[in-house]
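The next part holds the structures, each set out as structure tokens.
Read the figures in this text as sums done on the coordinates, not as results from a lab. Worth saying up front: this structure is predicted, and the values here are computed from it rather than measured. Cβ atoms are built from the backbone, for glycine too; each structure is taken alone.
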Structure 1
Amino acid sequence: MLELKNIRFDADTDGKNVEIIKDISLHIDNNKFVVITGPNGGGKSTLAKIIAGIVKPTSGSILLDGEDITDKSITERAQMGIGFAFQQPVRFKGLTVYDLLRIASGKTLSISDACQYLSEVGLCAKDYIKREVNASLSGGELKRIEIATVLARNVKLAVFDEPEAGIDLWSFRNLTRIFENMRRSELTRTILVISHQERILNIADEIIVLSDGTVSRHGTKDEIMPELIGSGVAQTACPKIEEGSGENG
């Protein structure tokens, strides 16, 4: 279980102290698919980075399965089973997809196992296993490869920050199917996604609405979705088409 207790985060903006996260307390149970949504600028991505250990809260505490991880680094949290996927995946010139999966798994990884992870995210393994993680890959391909690294690590908490950002329509539809498969998986895993997209919100067990740095609503999908659609927070429009994003698999 992930527990946030009275989390606050202040940032220095143009010489002024701005409160980004305002005294947030949350319980997220194990084996849940949870989506955090809300208006832009509400603090969603900041909260995701606080959970992952990329930034440290100004005050408050974070517990994972009862253990206080507030002062633990991003590396220590990764070793404890927290995975984080950025809005824009990092490109690594000279590093192959297989090398990336092997490093992510933290163990000896066979080509066959690596290909299986790629297949799970809808990529034809023979076309990608030896490719470099560089500019030749589209945004949609990188997103799916990054999800494959999360699968390879078998994390207990996977955090995705706006995974639909910068990908084409075809990739977005595949991304939704991948999340649906992850949700149905028998593996013990909590999935936390920052998103506005109705298709992703519709997969959720629970939805958290973040507005102006505070939690305005937290409940089941059936409880929250009608309000989101009525307010226009849930986006039914498809992501912006990425130019030149032809993909295989």
Structure 2
Amino acid sequence: MTDTAPTPIPDLFSVAGKTVVVTGGTRGIGRMIAGGFVVGGADVIVTSRKADGVDATVSELSALGSIRGVTSDLSSEEGARSFADWVASETDHLDVLVNNAGATWGVPLAEHDTASWRRVLDLNVEAVFHLTKFLLPLLRVRATQEDPSRVINIGSVDGLRSPEMETYSYSSSKAAVHQLTRHLARHLAPTITVNAVAPGPFESKMMAATLEAFGDAIAASIPLKRIGRPDDMAGVAIYLASRAGAYVTGTVIPVGGGMATVY
């Protein structure tokens, strides 16, 4: 065994020069992650179903670094294929794929139906699978055992515990994302790592109504006594995408201030 000098910290956590795709990257957690990569010197591609969201995000973050975007609907296999084809027309390789686009639904048990389940699972689970599949050729271009390409799937603490709200399809979909992460990690090793991040409460459009009504109570129930901040989410994504996270795969990392891990 040969001793080597420690990697300098700026290099250990650097994502400079990496090409990164962030789905659902125009708001909420996706926007937090995209912003972190832009500031970190990556070349970022975001996508969303709404053109105004893409335009606004690209306009605002382009002042900080390299970013571009396009609208897409990833809730079908064909939509995922179309977006992957667009990415291939924009770049000849991909270093990091962040599968963040998602949806939720919460109503009393008796009001859940097949259509509402399909809307959530199509985007939260099938889109992760299909987009990863279609982007594999680009992810493999520069991937090596020493510097693997990275897939980061956004799950949820609600896929690790039973939520108080009646969001049955959402919690089930996120538990599925966690297991899909482990399964993909096994088969894409050794040149591609696949990990999941399971966020707790963060300020986002999906959480806005809940935080407005119960934000103080939610924060009080969390061991670290606060709601997540953008840097909390950007930091874990950058860790997984950098040299620091190159030997980590098949994990689900909760980022919820102790929610789902302490109690």
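Determine which structure produced the value -10000 for helix-only ellipticity at 222 nm (-39500 (n - 2.57) for each DSSP H run of 4 or more, over all residues; to 500), calculated from the coordinates; the candidates are 1, 2. Don't skip to the answer; put the middle values down first.
Values: 1: -10000; 2: -13000.
Working through the options, I get structure 1.
Relative contact order in percent (Cα under 8 Å, 6 or more apart) was computed and gave 20; which structure, 1, 2, did it come from?
Value 20 for relative contact order in percent (Cα under 8 Å, 6 or more apart) corresponds to 2 out of 1, 2.
Just checking, which of 1, 2 has the largest value of distance in nm of label points 7 Å out along Cα→Cβ at positions 183 and 223? Display every interim value, and only then the final one.
Details: 1: 1.7; 2: 3.1.
Ranking 1, 2 on distance in nm of label points 7 Å out along Cα→Cβ at positions 183 and 223, first place is 2.
19.8 is what came out when mean count of other Cβ atoms within 10 Å over residues 95-102 was calculated for one structure; which of 1, 2 is it? Please report the intermediate quantities before stating the final value.
Working: 1: 19.8; 2: 26.4.
The read-out comes from structure 1.
Could you figure out which one of 1, 2 the value 17.9, 63 for Rg and Dmax of the Cα atoms in Å was computed from?
2
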